[in-house]
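Asks: Presented below are the structures under discussion, each in the form of structure tokens.
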Structure I
Amino acid sequence: MPCVECGGEIKERGVRCSTCAAVLHRECAKKVLGRCYCKRCYKQAKKSAQFELMARRDYLTKKLPKKIW
């Protein structure tokens, strides 16, 4: 079975991506909080977390409208 990241053959025990279940070498996987991710899923999760943080900051800095009456 080839590794999704490097394309090399997995001879020993490999790991699976927690999101897409792709088979990887232990060295090729990104490990976060005890879970392994392939590079594509890791980048996608990091990007969505960054957008979520930006939206939260925008919401917190938004000034509320003044009362009309």
Structure II
Amino acid sequence: MEASRASGPSGFVRETYRLSRPEARRKAREWFDQYPKAAYWTQVESWRVLDGDVIEFTMRRLPTAD
């Protein structure tokens, strides 16, 4: 698994992953379970398929549910 984390001037927390397709689905579901969309505005910001059926995707959420 490869992941990187960034937080920019937009105030969102972003993490980018490169995972196999099943692992990518699990990771995205984990984010939505841990950070519900209604409270954190969680979303898959971008994604693409790389060689070997590896999915690179960026998850985005607010840092708090306030």
Structure III
Amino acid sequence: LKRIAQELVETVKRNATIDWNLRESARARMRVMVKRLLKKHGYPPDKTEHATALVLAQAEVVCEEWVG
């Protein structure tokens, strides 16, 4: 679980752009990356949507510091 969290942070940080949370195409790309990472680590498919939404919500809060 710790490794998944670390990779999620790295992925979000690496792919966050200034307006990623405003452009739907950028949000969709970020969602796909998060879902792929969860699938790679065997995360339960029935919980992927909720986990992805949670990761993106948290990323919106902290990304201002990363990008800015």
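Asks: Identify the structure, out of I, II, III, from whose coordinates helix-only ellipticity at 222 nm (-39500 (n - 2.57) for each DSSP H run of 4 or more, over all residues; to 500) was calculated to give -27000.
Replies: It traces back to III.
Asks: Ranked on relative contact order in percent (Cα under 8 Å, 6 or more apart), which label among I, II, III comes first with the largest value?
Replies: Comparing I, II, III, the top value of relative contact order in percent (Cα under 8 Å, 6 or more apart) belongs to III.
Asks: While we're looking at this one, here's another question. Hey, Cα extents along the principal axes in Å derived from one of I, II, III reads 73, 20, 15; which structure?
Replies: I
Read-outs throughout are calculated quantities, based only on the coordinates presented, and are distinct from any laboratory measurement. Remember, predicted model here, so these are calculated numbers, not experimental data.
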